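Just so it is clear, none of the values below were taken in a lab; they were calculated from the coordinates. Note that this is a predicted model, so its numbers are computed, not measured. Cβ atoms are built from the backbone, for glycine too; each structure is taken alone.
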Structure I
Amino acid sequence: MTSRALANFLLLVVSTALLCSGALRAEVQPLDQIVAIVDEDVVVRSELEQETTRILSTLRQRNAQIPPRNVLERQVLERLVLKKLQMARAQALGITIGEDVLAQTIGNIARENNLTLSEFRSVLESEGMSFDSYRQSVREQLTQRQLLDREVMRKIRVSDQELATFNSRQKNLSGRTDYHLLHILVAIDEGSSAEQLEQAREKAARLAERVQQGEEFSSLALTESDGRQALEGGDLGWRKSDQLPSLFVDIVDKMARGEVSAPIQSPSGYHIIKLVDYKGGERHIIDQTRVRHILINTNEITSNKDAQTRLQQLRQRILGGDDFAPLARSHSDDKTTAIKGGELGWVTAGDLVPRFEEQMNKLQPGELSQPFQTDFGWHIVQVLERRKHDSTEEVVKAGARAAIRQRKFNEESELYLRRLKDEAFILTMLDDA
C-alpha cells in the first residue's frame with residue numbers, strides 16, 4: 001500500500017469513528033471534504049477555502065506577492081490547525097469570553113475606525129462577511145490571546161541581570177541620540193600650579209553665574225572661551241552621543257533644553273555647556289505629593305456620623321499641636337500606613353482613588369483636610385510636600401522590562417504552540433497540485 005493510500009485509509013477510519021461517536025465539534029456539511037483531523041476536531045474544505053479567500057484579499061490589498069495556491073493553502077491550513085489546538089486547550093482550561101467583553105471589544109474596533117456599530121456592521125456585510133462570523137472570529141482571537149497570556153506571559157520573569165544587560169547595550173539610559181551644544185572652555189596648562197588651577201576654577205564659576213543671571217551664552221563664549229569654537233559663539237553643532245566625551249554625555253543626558261551646566265572639570269580645563277536641543281528620548285517629569293492620612297472604617301459598630309466625629313476630634317487635636325504620626329499609629333484603621341505614622345509616601349496622579357486625590361490636591365503643604373469619605377471609609381489628610389519628579393529612568397527601565405518580556409513571550413509562544421502540535425494527533429490531506 002502506498003503512503004498516499006495509507007493516509008487515505010487512516011483518514012477514512014478516523015473520520016468514520018469520530019462521526020459515529022458524535023465527537024466531531026465542527027459542523028460537517030454533506031460532501032464537505034475533511035482536509036485535516038486535529039485530535040477530536042476536523043478542518044473541512046469550506047473552512048480552508050473561506051480562510052484562504054480572506055488571506056488572498058488581504059495580500060492583494062497590500063500589493064504583496066501571492067504564492068502558488070497549493071503553497072498558500074498549506075500555510076493557511078497550518079494556521080487553522082493551530083487555532084483548533086488552541087481553542088481545544090482553552091476549553092480544557094475553562095477559558096471563555098463573556099458577551100460583555102466581546103461587545104466592548106467590537107465596539108472599540110468600530111470606534112477606532114470612526115464608525116458606529118451599525119455602520120461597522122454594514123461595512124462587514126458589504127465585504128462579504130456576516131456580523132455573526134466576525135463576532136465568532138473576534139471571540140476566537142480573544143480566547144487565543146487569553147490562553148497565551150495564562151500559559152505563557154504570566155510565567156515570564158525578567159531578572160535584574162537581564163535588565164542590566166539590556167540597558168548596558170543602550171548608549172545612554174534616556175535614549176537620547178544627538179545633542180546640540182554650546183560650549184565655553186576655561187583652559188588650564190598641563191603644568192599649572194595650584195594657584196593657577198584655583199584661578200581657572202573661579203573664572204569658570206563667575207562665567208557660569210553670569211549666564212545664570214541672563215547674559216547671552218554665545219556672546220560670553222565669543223569673548224571668554226578658550227575653546228576652538230569660540231568664534232562661533234561656542235557652538236559645537238549637532239553631535240552624536242558617542243562623539244561626545246563620556247563626561248559630557250553623563251551630564252547632558254539629564255539636562256533639560258536650554259539648561260546650562262555647572263563648571264565641569266577635565267584635564268584640559270573647566271567646561272560650561274548649554275544644551276540647546278536634543279533628539280531621541282524625552283524626559284518624563286511628573287508631579288508628586290508626599291501625603292499622610294488617618295482612616296476610620298465604618299461598620300455595624302461605627303456609623304458614618306461616628307467616624308466623621310472621631311476624625312473631627314483628631315483634627316482639632318492636631319491643629320492644637322498634637323503630632324499627627326502618633327495619632328495615626330493609635331487611631332488609623334489603615335494598618336499598612338499606621339505603623340509609618342499614616343504616611344503614603346510620594347504619590348503620583350492615578351495612584352489613589354479619585355475622591356482622595358481630589359481632596360489632597362486642594363491642600364497646600366502642611367495643610368490638614370476636613371474629614372471626607374471614600375469607598376474605604378472616612379479620612380483626614382495632610383500634605384507634607386510637593387515636587388517635580390524626573391521619572392525618566394523608571395520609564396526607560398519599565399520600557400526595557402516590557403521589551404524583554406515581549407521578546408521572551410514571542411520565543412516562548414512559539415515553543416508552546418510547537419508543544420501543542422507535538423502532543424496532538426494531526427492528520428492532514430491536501431492535494432499537491
Structure II
Amino acid sequence: MIDLKMLEADFEGCRRMLERKKTDIQLLERVRFHSRDVKRLRRELEERQAAQNRLSKEFGHIRSVGGDTSSLQIEVNENKGAILALSESLKTAESCLENEALSIPNLPDDDVPDGQSEEDNVEIGRVLTPKTFDFTPKAHFELGVKNGWLDFESAAKISGSRFAVMRSLAAKLERALIGYMIDFNESRGFKEVWLPVLINRKALVGSAQLPKFECDLYMAETGELNENDLFLIPTAEAPLIGLYSDTIIPEEELPVKLTAHTLCFRKEAGSAGKDTKGMIRQHQFDKVEIVALTAPDESDRMFEEMIDCASSLLTSLELPHRRVSLCCGDLGFAAAKTVDLEVWIPAENRYREISSISNTREFQPRRAKIRYKSGGRNRLVHSLNGSSLAVGRTLIAIMENHQNSDGSISIPKALEPYL
C-alpha cells in the first residue's frame with residue numbers, strides 16, 4: 001500500500017499523482033478521515049491509560065495509609081470503562097483504515113507517460129523485423145486445427161469456453177518452452193522455485209491481488225470468508241512475493257532473483273466478447289514469471305535488467321516484438337512503472353502483449369512486510385515482477401511467425417534441443 005504518512009503530509013501531491021491513474025479521489029478523502037480518526041483515538045487512549053496509571057498509584061498510596069478510596073474507586077472504574085470503549089473504537093477505526101488503504105493503487109513514477117488508455121502508451125523500441133509472407137498467414141487457431149495441435153471442441157466439452165486442449169507437437173512444444181524459459185532465466189541469475197498454485201488470502205493481499213481483483217480469482221470454497229481461504233493463483237508473482245512476507249532479508253543477500261513456472265487461473269470477468277477465438281485469453285494458462293527484491297537504489301537497474309531478460313528471450317526464439325511504456329491510465333494497480341513487451345501476430349497484423357515488467361517500488365513490500373536490514377535499521381525493499389514469458393502466447397507467436405505456406409510450422413533453433 002502507499003505510505004499513509006506521505007498521504008497525510010502531502011495530500012494534494014498524492015491526489016494529483018493518483019488522478020493521473022484514474023483513482024477515485026473520494027477514496028483518498030475517506031482514507032485521510034480514517035487516518036486522522038485513528039490518530040485521535042490513539043491519543044485519547046494513551047491519555048486515558050496514563051491517567052489510569054496515575055490513579056492506580058494514587059489508589060495504592062491512599063489504601064496504604066488507611067484512607068477512604070470509595071470516590072477514587074468510582075473514578076478508576078469509569079476510566080477503565082472509557083479505556084475499553086476507546087480500545088474497541090480504535091480497533092474498528094484501524095480496520096476501516098486498513099480496508100480503505102488496501103484499495104488505493106500505487107503512485108505512478110514521475111516519468112510515466114500521461115494518458116488514460118492503451119492508445120496513449122508510448123513505444124520505446126522494436127526488436128527484429130516482422131517476416132514478409134508471400135501468402136496470407138493463417139491464425140494460430142486455424143493452424144492448430146489443421147495440424148491436429150489444438151482441440152477447442154474437446155476443451156469446451158469438458159470445461160467450457162476459454163479453454164484449449166493441446167495435442168501432439170503442441171503439447172510437446174508447450175513443455176519445451178517452459179523448460180527453455182526457466183533455463184534461460186536461470187542463466188540470467190534467477191533461481192528456480194516450484195510453487196503451490198493454491199495460496200491463502202494473506203499472500204494475495206500482500207501481493208496486491210486482493211481485495212482489488214477478487215472477482216477475477218477462483219476460490220476454493222471453505223464455507224466462510226477467512227484468512228485460511230485458498231485461491232487458485234492468477235500469477236506466480238503472488239506466491240513468490242508471499243514467500244518473503246514478514247521477513248527481514250540480510251542486506252548482503254540482496255538482490256533476491258526468482259523464476260517459476262506455474263499454471264495460472266483467471267475468470268477474465270471483465271473481458272466478455274474479447275479474444276473469444278483461440279488461446280489469446282484463457283481461464284487456465286502456463287506462465288513463467290520472474291520476480292526480484294532489491295534495495296531501493298538498485299531497483300531501476302533491476303527493472304532494466306528484467307526487461308532485457310524477457311526481450312532477449314523473445315529474440316532467441318526469433319520473435320519480432322516491441323517495447324512499450326504504459327501510460328498512467330493503463331498501469332496496473334500495484335505498478336509504479338511498467339514496460340510491456342508486445343509480440344508480432346501476423347494474422348492480426350499487429351503487436352499483442354506477451355510480457356509486462358513492473359516495478360512496484362515499496363508498494364507490495366509495505367503490504368507484505370518485506371524488509372532488509374541496513375545500517376542497523378529495517379527498511380522496505382523494492383519488488384519487481386515480470387512475465388518471462390506467457391507460454392501460451394509464445395506458442396501462438398511461434399505458430400504464426402514461423403508458419404510455412406503448406407501450413408507446417410518451423411521450430412526456432414533454440415528449442416530444438418528441448419524437442
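Comparing structures I, II by FRET efficiency 1/(1 + (r/R0)^6) of positions 32 and 376 (r between Cβ atoms, R0 = 30 Å, to 0.05), which one has the largest value?
On the way: I: 0.00; II: 0.35.
Structure II gives the largest value of FRET efficiency 1/(1 + (r/R0)^6) of positions 32 and 376 (r between Cβ atoms, R0 = 30 Å, to 0.05) among I, II.
Taking 0.6 as the value of distance in nm of label points 7 Å out along Cα→Cβ at positions 208 and 360 derived from one of the structures shown (I, II), identify that structure.
Computed on structure II.
Using the calculated result 3.0 for distance in nm of label points 7 Å out along Cα→Cβ at positions 200 and 240, pick out the matching structure from I, II. Spell out each step's value before the answer.
Numbers: I: 3.0; II: 2.3.
Derived from I, not from the others.
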Work out distance in nm of label points 7 Å out along Cα→Cβ at positions 288 and 320 for each of structures I, II, then name the structure with the largest result. I
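Kindly point out which one of I, II the value 101, 74, 44 was derived from, the read-out being Cα extents along the principal axes in Å. Don't skip to the answer; put the middle values down first.
Values: I: 101, 74, 44; II: 106, 44, 40.
Working through the options, I get structure I.
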Origin of the value 23.4, 86, where Rg and Dmax of the Cα atoms in Å, for residues 80-247 alone was derived from one of I, II: II
Identity of the structure behind -16000 (criterion: helix-only ellipticity at 222 nm (-39500 (n - 2.57) for each DSSP H run of 4 or more, over all residues; to 500), calculated), options I, II: I
